[in-house]
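What follows is a set of structures for review.
Just so it is clear, none of the values below were taken in a lab; they were calculated from the coordinates. What you see is a predicted model, and the numbers here were worked out from it, not measured in a lab. Cβ atoms are built from the backbone, for glycine too; each structure is taken alone.
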Structure I
Amino acid sequence: MARLSGKLKFTGRLGNLSAIQKKGSDEIILRTHGGASKKKIKTAKCFAKTRDLNSEWVGVTMATAAFRIGIHGIDCTQSYNYTSDLNSLFKSIQSTLPEEDYDFRPILLSAHAFLAEGFHLNKPARLDTIIRTPLYGHINRNEQSASMDIPALIRGANFRPVGTYPLFRLIACLGKVTDIVYAAADRDYIPTYKDANTCTTVKTAWRPVSLDYPAETIRVEYDKKTAMGQGLNLVLSVGIEFGIPLTDQLIKSVKYAGAGKVIKLG
């Protein structure tokens, strides 16, 4: 994979080259077309390893999709498409397992929860650059609840809002995310719990960015409890949204201006 630099820059297709610029990045990536045919990859003996890796990639993308559901409540704060970064994260989790022990390796988020903590939904401005005091969360699996400790926010000190937007609000999201395992009987990857990937969200009222605020705790809890066994993870994430008043009663959330982060898994 090559990167385009210099004065001559373009995006799109030029002959056998494609130039792609991702949202949130100034880099232009060059890719070539061609390679082995689909039939050869599916049938040739020399591509057996490639076929295994492609099969395992199905589990990775399923894990990413499940995790995105679990943090959907703060998805409004994203500033770029972070799917590829989540894919990389879950591929690294899958790669911690030795290939010789499995036909197709599972993605056990429950065994590597700490690797997902601190995941950001933004580039380059992150939540840590807006709220500069560390945020701490607590998860109670028995109650299927979580609490988010928000420090006192002092504008210009530990609270540095982006842009000139007059209002902000905080979001706490608690999600349920399954591990992904390979089922030999189905010859496919499946979640450890069917239809278990969900989230519930709490948002504060809109607040003026010009004021200081005392420390507070935001609590989020599932109203409907379900069984919480091995392979089902609770994910606590937090975000900040900025808004513009359209009328006295109506406030518009500003796209790509907020920030979100995964705080804790349990």
Structure II
Amino acid sequence: MYVVTFRRTFGHGPDYELKGDDRQIGKVLELAFQYGGGVNAILSACDTYRVEPSVVAEAAWAVAPKSVQRDARRNYRFAVERHDPIVQHLSEKLYCMLESAKIMWRESSPQTTALWKNYEEAAKAAVRKPGKAFKAGRCVFQVKGGMLAIRLPSGRVLIYLKPEIRKRAGARPELRYVSPYGLPEKLYGGKLAENITQAVARDILAYAMVNVDEAGFTIVLHVHDEIVAEQDIGETELTYELLREIMCRKPVWAGNLPLTAEGFVARRYRKD
């Protein structure tokens, strides 16, 4: 996926041969931008995955069209005008170079950016008209009893407490809610996409865990999208192949969701 992201974002064809840090750059781009992140997000991703921001910046700027470079400079000016703290820590040049990566990622991922927009518009519509249901993708948004409820494809519901829309001078209205910690939080398309995506992933894993347990496997651990089952050495019925096959089974509500699994057998837990 990260190879595809690198090639798509920077306009390289499928025959482009990756060099040096290209795959890692693709990883940073995807994880930073997939849920609406910007320059702050890419700096955080660079720190997490030990990639120098200048490496990403130079790779982006080298292929950025003039129109993208112009938009990046404009966005820098906007950041300065709104006193964004990030401009206090980055040079204008580095900010613009990283911003160009964000712009190119979004331009090359129109379905993702459209999903952010659809989720945010459905959530705002639900807040403006409590009791009425609004659909976006395969999710249904509705406000009841002072809570924004999002019904997932599985039927499970995500809840956001005390949603409201705040008008801001010179900016588009902002959707906010009260977090589980009792603090006001901004709610936007990218964050909704992240919450929904992670929730659906949880539902897929939970479905698999029930099936794996019913087959007789002893689940001792699950990590993100992984199931770890402990079996006796020499076990002939509860095999890795069976575990993998069960994990690839989909609940009815998942429809045509692409789903596959990979793993390994080892004497102790480790990363693949």
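23 is what came out when relative contact order in percent (Cα under 8 Å, 6 or more apart) was calculated for one structure; which of I, II is it?
Traced to structure I.
To which of I, II does the computed value 20.8 (Kirkwood radius over Cα pairs in Å) belong?
Only structure I yields this read-out.
Identify which of structures I, II gives the largest calculated value of mean projected area of the Cα convex hull in nm², for residues 111-158 alone.
Looking at the calculated values, the largest one is I.
OK, next. Matching task: -15000 is the computed value of helix-only ellipticity at 222 nm (-39500 (n - 2.57) for each DSSP H run of 4 or more, over all residues; to 500). Pick the structure from I, II.
Answer for the origin of the read-out: II.
Matching task: 14.5 is the computed value of mean count of other Cβ atoms within 10 Å over residues 63-70. Pick the structure from I, II.
The read-out comes from structure II.
Continuing with the same structure: Computing distance in nm of label points 7 Å out along Cα→Cβ at positions 135 and 239 gives 4.3 for which of I, II?
II
Match the computed value 2.5 of distance in nm of label points 7 Å out along Cα→Cβ at positions 55 and 103 to one of the structures I, II, and report its label.
Only one of I, II returns 2.5 for distance in nm of label points 7 Å out along Cα→Cβ at positions 55 and 103, namely II.
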